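Before anything else, here is the set of structures, which you'll find just below.
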Structure 1
Amino acid sequence: MFKLYPLLFFLLVLSSCLSSKQSIKFELEDGFYQSKISGEKETIYLDNELDYLYVFPLKKVGDLYEVDTLRRETFVFPQQLSYYPLDPVTFTTHGFDVDVITIPFKYRFPVFGQPQQLSTNLNASLYTGYRTDFYSLKYKRNKLGQYIRQSKHYGLSFGAFSGFGSSPVTPWFTNDQITEEYDGLVWSNGLAVSLGIDYLNLGLAVGWDRLLDKNSSVWIYQRKPWLGLVIGININ
């Protein structure tokens with residue numbers, strides 16, 4: 001249980017960081033999106049005002065985009081409707097993803113006669129990858145019979161990570177090549193895929209650790225693969 005205290009501290013910091021980013025990352029902001037609002041996938045420009053959300057069709061002129069209101073209609077999504085709502089629509093964006101992650105649980109496979117292990121030591125890594133964000137827009141009827149606009153967000157990301165943590169180094173994990181027991185500094189690397197629903201990001205990772213001290217040659221988990229649970233926050 002003692003080893004979980006640093007993780008709990010990280011989660012408290014995580015929740016405070018997420019609350020400070022609520023209006024920054026996961027709400028529909030003005031900008032370019034991809035959507036099938038007209039039936040075919042296209043690039044549109046979204047202008048999110050206080051009471052109305054405007055979706056402008058675009059046409060490409062050279063390397064630039066221009067609003068095309070002559071040949072195509074502009075879609076308007078009010079914050080509130082008193083009649084049957086508009087059809088649901090989804091907007092997507094793509095981009096480079098940078099996260100700070102921790103892997104609170106690592107599953108280590110059996111090796112050198114040792115059974116599988118579940119590691120809960122503290123660690124932190126920098127994650128970079130490619131991310132796609134999905135914003136779903138629909139209307140929900142309230143008890144007054146009015147339709148209120150709602151949006152939901154989730155994101156998918158795939159990338160690589162690198163960072164540092166600790167791991168037990170004991171006689172059992174060195175084939176009795178040492179007599180002392182301690183938590184050694186390890187360098188972790190690997191690949192991860194994550195799902196973000198609003199402000200919570202969870203994922204799975206496959207990685208390997210490298211012990212950074214004199215006992216690295218006898219540590220049985222040196223550069224051996226493991227599976228892990230990923231928790232992280234976006235920083236870009």
Structure 2
Amino acid sequence: MTDFFNISINMHCTKESDISVSDCLNEFYKGSLVVDLLTGVEQIWYLTGYSRKEASKYIVFDDGKPSLNAIDIFERRYKKNHPLVNESIWNGKPDGVSCSISHFMKFINNPKKSNLIIELDQRVKKTDDMINSLCLLAKGQSKSWIKVDSKGYWLNDQNVFPDRIYVGWMLYIPNIVLANLLPQAAKVIPVMDREEQKGTIVVSTEDIFDGTNKEHIGRANDLEIRLLDLGLLPLMTEL
């Protein structure tokens with residue numbers, strides 16, 4: 001039986017201008033690079049559909065650029081659903097090695113906010129690969145929060161505050177946090193934009209995080225409590 005690790009990377013982002021189809025495709029491409037890094041395999045990405053056959057029909061990227069089919073389909077949907085761009089892509093592989101990337105916009109009255117979700121069935125091999133992935137996702141973002149968990153940490157309500165962002169394995173926040181303020185963390189990593197720090201990655205465990213492991217859950221919980229004390233664990237409605 002395949003052991004599903006169910007890695008989830010969830011980025012909440014606020015852009016400086018209204019989100020366009022081009023923005024969505026750029027985020028998908030960045031997400032695809034993250035999946036390539038985490039799996040060690042260069043994936044082929046497809047538009048989703050109502051059946052496996054339909055969902056394997058259109059390739060999203062052609063030689064590192066959005067395909068004409070993907071652009072055309074996204075643009076037609078955007079005209080219908082303006083100002084929202086809600087799309088998903090997947091790697092066309094079976095359960096156990098399946099990956100997907102979804103781009104959601106939930107607020108018609110705020111078309112600058114988006115939510116990018118990257119999901120992988122398989123286990124990540126290195127903690128540093130995930131840290132590098134968060135750095136890549138945060139690059140070029142003016143304001144974003146990125147949370148990572150696995151094995152159902154959030155889905156099984158293991159986080160402390162159900163109405164707030166969670167830490168799970170690691171959390172990127174657009175704030176400068178000194179390591180001595182977070183003794184509960186396994187790592188506190190500054191994220192730079194050229195020579196200036198733009199944010200911080202807080203890591204709960206050096207090991208690959210397991211959302212069913214009591215020790216891992218406890219470490220993530222301790223960090224969530226500490227970040228709230230520091231005023232750095234916002235409500236989900238504030239993202």
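The figures follow:
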item	result
Parent structure of the calculated result -8500, given that helix-only ellipticity at 222 nm (-39500 (n - 2.57) for each DSSP H run of 4 or more, over all residues; to 500) is the read-out and 1, 2 the choices	2
Relative contact order in percent (Cα under 8 Å, 6 or more apart) - structure with the largest value, from 1, 2	2
Among 1, 2, structure where distance in nm of label points 7 Å out along Cα→Cβ at positions 65 and 201 as derived comes to 2.4	1
Entry that produces 5, 17, 20, 22, 15, 12, 6, 3, 0 once P(r) over Cα pairs in 5 Å bins from 0, in percent, for residues 105-144 alone is calculated, selected from 1, 2	2
Distance in nm of label points 7 Å out along Cα→Cβ at positions 33 and 121 from the coordinates reads 2.7; which among 1, 2	2
Which entry (1, 2) yields the derived value 1.00 for Cα Rg over 2.2 N^0.38 Å	2
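No lab work stands behind these numbers, since they all come straight from the coordinates. Model, not experiment: these values are computed from the prediction. Cβ atoms are built from the backbone, for glycine too; each structure is taken alone.
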